[in-house]
Structure P
Amino acid sequence: MLNGFLTDPMHRSIFDGVNLAFHEMGHAAFFWLGDRILTVAGGTIFQLAIPLIAGVYLLHKQRDPFGAMACLFWFGTALFSAGVYAADARAQALLLVSPFGPVDVDSHDWTVMLLKLGMLSRDQAIGAALRRSGIVAMLLSIAGGAWVLRVMAATASSTGRVSGL
């Protein structure tokens, strides 16, 4: 799965549907604040925040470090897809989905945000940085998950039973 992210900037994963759902929920949640830029940014904010919140919950409330590592991988996929979207700001070649009405030129979140910030010409660099950050998060989650499993296995073999960290 990670190989696809490393070799294809348009790679799709099993997390894409969930990321899209939270992205669209973010627009709806921030709409009520009455600020266009926050409404537009709310999609990416939710898409990135939900896996982090889930990971923190699993780690601190459930004492589940492996689950937190799975959420870190999920966060990496969300970063990667945000990068794909950001890199498309000028080209607007991606097929957009919106439950809030017709999709037009003003519907591309990253075009709106980067225009407002005067950074539209940097869409490719921003997108690449987000994709690279996503890959780093995924690699860290795999390494962290392997470490958690190793500690659990060592704990189980030394005590004769399986336990959490």
Structure Q
Amino acid sequence: MPHTSTLRSASEGQTLAVVGDIYRFLATGDDTNGTYAQIEALVPPGGGPPPHIHTREEESFYVMEGEITITLGSERIVATAGMFANVAVGTLHSFRNEGNRPAKMLITVAPAGLEKMFLEVGVPVPAGSTAAPHPTKEEIGKLLSIAAKYGVEIKV
């Protein structure tokens, strides 16, 4: 199915609060014919998901600002601006902002599809938002209940 090219300015792209982080969708599967999805993530101090496994897609992280602690299996690294990590399908991983200032990174998933989970669980916020509301127990519960539908195994 053909698709058109996508161009987003710095203030464009659907923006959601997803369990405490801010995700701005730069490209979704609808934009890329399902090839990949790309998200700009603002991760506040203490932000990031619990350890989990993707059973369907590769996921990569490119740190643009701040520091993100990335755990891949038993390896743990503090990734600073300019660092990149690719997570193979089936790898237990997580990321967390253990610093005291917000971090920004690009998250890419290939093939696309995982972004639909974020769209389902996220809370819309205005474009340009830099802080997410504190996640509610309901939001966390919803994520835990729908993750398997998207091939994500959360290891809490």
Exercise. 21.4 is what came out when mean count of other Cβ atoms within 10 Å over residues 20-27 was calculated for one structure; which of P, Q is it?
Worked result: Q
Exercise. The value 0.85 for FRET efficiency 1/(1 + (r/R0)^6) of positions 4 and 52 (r between Cβ atoms, R0 = 30 Å, to 0.05) was derived from one model only; which of P, Q is it?
Worked result: P
Problem set entry | Per mean projected area of the Cα convex hull in nm², the highest-valued of structures P, Q | P
Seminar exercise, completed: The highest value of relative contact order in percent (Cα under 8 Å, 6 or more apart) among the shown structures P, Q is in Q
Seminar exercise, completed: helix-only ellipticity at 222 nm (-39500 (n - 2.57) for each DSSP H run of 4 or more, over all residues; to 500), calculated, reads -24000; among P, Q the input was structure P
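Read-outs: derived from the displayed coordinates by stated rules, not from any lab. The structure presented is a predicted model; accordingly, all values stated were derived computationally and were not measured. Cβ atoms are built from the backbone, for glycine too; each structure is taken alone.
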